[in-house]
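There are structures below to look over.
Rule-based calculations on the coordinates, nothing more; no lab input. Computed from a predicted structure; not experimentally measured. Cβ atoms are built from the backbone, for glycine too; each structure is taken alone.
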Structure I
Amino acid sequence: MLCHVCDREMVRWDLPPSRWFRETWVCTWCHADTRLGHVDGEVSRAIYQRWDLRWEAACTDMLADPRRHAYGLFRATLCGIERPDMTGSQFGMWGGRPGECPACTAAARAIDARWPVQRRDVGDVFVDITPLPLPRDVPGHVSPPDELGLPDLRLPELPQRNGQVVPRPIRAADDTGQPAGDAGDAGDVDDGFRQVGAGAAAVRLEAFWPGVGLGQYRPYDRRQRTFAWFQAYPLHTLPRLDEASFTGDFSWFGDVGEPLDYRTAVTDPIAADLAADGLTLPADFVALITRANLHRLLDREGHHACWTDVTGPLPSPVHPDDRMVLFLRDQQSCIVWYLYLHRDGGSCVVCSADDFTYEPGPHYGRDTVYWCAPTVGLFAYRFLIEARLATAIDEQRRAGDLDPELLAYLAHYVPGPRV
């Protein structure tokens, strides 16, 4: 295939096909790309963008400051640095800011000059790509009664208790105020707060789960606080999880793989800084960040683009002797998740709309940090199970094809008879 910009031969990129594209071709000279749809004749071609607006920042855990570099092609920066985990960032663009790599800037300007002026307006060769149809889009399709997304969805018979989801009678979120999820045993009243630490020194934080919508079963309806596509769902409305089963080793996941040297190089300095304050990183946090099969697990399976970005330790905005470690953020940093480390050794996962890596210093306001999970392992489990459910609902899969854990979790939101 010839490049539509410079007429050179293009090469096929080994990106996996998606619902929208079956193939991606790129030109290694001018970096134009061509994407082929699943229907013959559907072609999406790159349009011209100025050099300082075109590039994504490089994203990798194997460079001290990857955002200084522009991501080019095939897991490499424009200046030629290659790393096996390198991708283009989901959090922002690169170009024209102080401190950026001068070699990347020179390469970006050179590539810009390779686009002939007469070919910088290529709108006449751009064709919209039609995604592969979902089941209901196919003529004559009859929705089975267990197709996800149906208003009267019927679930198959649930298996016996198998995993971390605890079966619980479903109560409406605005019932009596008694918990239907993680608040505790029936009869407890969920006041919407949780604490980290013990005794008089405990920190009490407003608590909720920042999750994505699960179709009509748990709508994203903006009735609660929102962070981009994440909404604050009261904890007592969530499916209850067996907290005792989250022992820090990710046994529910299976084979977590070996520690990665370039990831322990990230966590070890943080652990050393925390040790000076008498604090330690929990085992489940270290496993999530360093183990080969867990590393970037939340990035890969998140329903809405999120990415692992480990920074810390940071001073807590709640108390000067507590610490936080940033470990995950959404696409545009509308919500950021931190490991919160209390000075007495307790910990939890908190979230905030504030990025404290850019706003250092004490804030000491409890209304900027929110409790969302007691441990990193439990946070990862709920995050993943909801991401997988959201994808299955979007793709209108059948409930009978769901993993038993997904089925048990969804059953919390689907009252009524089962087939």
Structure II
Amino acid sequence: MTEMVYGAVPARHGEPILPEWWRTVDRGSLAAITGLFLIGTLLGLAASPPLAVRNGLDPFHYVWRQAGFGAFAFLLMLVVSMMAPQRLRRWGVVAFLLAVVALMLLPVFGTDFGKGAVRWYSLKVISVQPAEFLKPSFAIFAAWLMAASYDIKGPPGKGMSFAVAVALTATLALQPDFGQAGLIIASWALMYFAAGAPVVLLGSIGAGVMGVGWFAYHNSEHVARRIDGFLSSDVDPLTQIGYATNAIQEGGLLGVGLGNGQVKWTLPDAHTDFIIAVAAEEFGLLLCIVILVLYATVVARSLMRLVRERDPFIRLAGTGLAVQLGMQAMINIGVAVRLLPAKGMTLPLISYGGSSLIAAGLGLGVLLAMTRKRPQYEPLEDILGVGAVR
């Protein structure tokens, strides 16, 4: 496929890579992402010692693992953010194909760790969840296909990307992993919207998704149980949602203090899917608001920069990565506060888990690379008389 008309070329020839990166990167988003990494380390310190004790390990075993994964993911993010979009496109397509192969082989070589869904590869020291790496690479792959449709006599990239999205959604739903499946199809729909899709078509796709949901509810006991529990006016205090609800209520505005919370001792997924409940109980509503603001900052600032981008691949890939981050955070927190049906999904950069952290670091590195300031912004700013997004 041909290169795009507007390339992301350096503004100053011969400038060292670090000064150029610092001058062009979105420092506001970088600061917000750094804050999320630090909060994740803090909440790992608060939430994971009970798990280590239950497993007969040193109380800080998972704290050190989380810190190690976080440091590696942060460094990886910085390195990736310095790369050119064209190189990231090539690597992203390769990563997508590898992730798809890994996803297909899960029924043969994967494990469920007793959770009823085969989503992981157990490598003794660590476990790998292919779906986490599938999400950012899918955004790049779908953007590549959609952008190709802008070329004269280019392939029907939008239709091809839709077929890929449907196939992946069906594969993930069969694991079953409805959360990741929904995230894939929703991010594709928003990318397609950014690419100029008719609203009627998107409405039809939404109706189709609702139809699939209705079918799943009537034909899957697992789905029906979760939706019925969500719609019920009473919350069983001995369920994960019940524990999380009580923890959020106990935390109040300022929380009970680091180490004084009780939900981490009773909630099995307090360090992963329900870590926001630990944040609410030990640090209160204020920390939860800070977390929400940091996620919103990254998404909003990224979209503000991308709306000025002339290269369709960069614009679409960045949009997909930004909305994936925002939607995943929204789903995780929405489940914990009972605005959404129960669904296992990590809170990006904060929940414990090597696959989640490293995949999030990769995705955010690509997002920072896509939103770096480029020469194309200068004429527009001069004409409008406004400053760049700093």
Structure III
Amino acid sequence: MKKTLCLVSMVGILMLSACGPNFGGEEEQEMVQKTQKSKEKAIIPKYNISDSYYKMVLPFKAGKARGLTTERLNTRLDIDEFETGMMRLAQDSFPTDDYLFQEGQYLDEDTVTSWLARKKTGSDLEKEQKKDKDFKNLGLNPPLSGSGSKDKQNKESPIYLAHMLEHNYLVRKDKDTIELGGVVIGLALNSVYYYREDVGEPQKEVMISDKKLKQEGEKIAQEVAKRVRNKDSLKNIPLTIILYKQAPKSSIVPGNFIAKTDVKAGTSEIGDWDNINEEYVFFPSDEGKEKHQDDWELFKRFKNKVDSYFPNYTGVVGTALYHDDQMKTMKIDIPMQFYGKSEVIAFTQFLTGEVMDYYGKGELNVEINIKSSEGQEAVILKKPGDKEPTVHIYDK
């Protein structure tokens, strides 16, 4: 079997291709980005790293609520999956061939923070109004229940909405102009609500059922749609809202998306929801064995083959994404102790063959990361339909 093997620098992992959105050629294009309030120069880059990603408008504009994601989500895994997963699911409504990506420019930090708060009632509302006569009671989370201890109040009224994220999708209006063509808003919901009765007290938690989570998420989404339509710039823009269930703090895999809906331009009423049947599963694990025994056994055979070749390892672990109970991606991390570049090359060559033997068939994305105490040593990538994997060995 022929293998593609090359020495690259750290930036070499981003292989450039010109298979992104077709905006009239393969040259960098200068256009005008038009909004209701202004016209600005916009650059459409020549290259895109993959046709699975959107081209992004330059100069890059950070989202108006930039930074809140890291504060509001439980783990780095959830942060990455929430953002990249939104872009993946957005392609159903806004395909990469026709749309460009830009971080959210319409919901700023103050707006998002006020929407993530609890609704104020009673004495809590009076206190806020005394502090700020212009206080707007915009919290989308339920107020604390009015009676009993703080512990009881928190248990009876958990915070459901942990975070919200806006993405913008731009479309060509004419030869030289692009404009907003769609908005996607992700609502990250708590599967576990963490709280403390008082500062310094032990952290407590409330488990939230999937049924309750989806019910509250849909209710919040309807209010978000109404508020979005109250903004003049967004009244007649197609809107997609996606619900995400973030994992507990102790989880070693990210959470998952549970539902999405498209809201037609000019209306704020949400119709039907499309359920999303996705989950991440860790291998090897009891959960993986229980839910997907055939995949668990295949992973164990792969792991044993690695063990037999190279005994001085610290573990082989995998994370698989399932959609409708079918594995769609498998990411495997192999941390090793290496003693030279020739050893890295030999081991990578061996693994490349094993990847194709075990995971080469079917519509499966596979990523194998080989790491040492010095950092990333090599990566093996296999996409659906590939006859041969792509292999990179890092030249440090």
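Could you figure out which one of I, II, III the value -8500 for helix-only ellipticity at 222 nm (-39500 (n - 2.57) for each DSSP H run of 4 or more, over all residues; to 500) was computed from?
That value comes from structure III.
To test your reading of the models, identify which of I, II, III gives -0.54, -0.93, -1.16 for log10 I(q)/I(0) by the Debye sum over Cα atoms at q = 0.09, 0.13, 0.16 Å⁻¹, for residues 96-319 alone when calculated.
Structure of origin is III.
Of structures I, II, III, which gives 0.60 when FRET efficiency 1/(1 + (r/R0)^6) of positions 144 and 304 (r between Cβ atoms, R0 = 25 Å, to 0.05) is computed from the coordinates?
Attributed to the structure labelled II.
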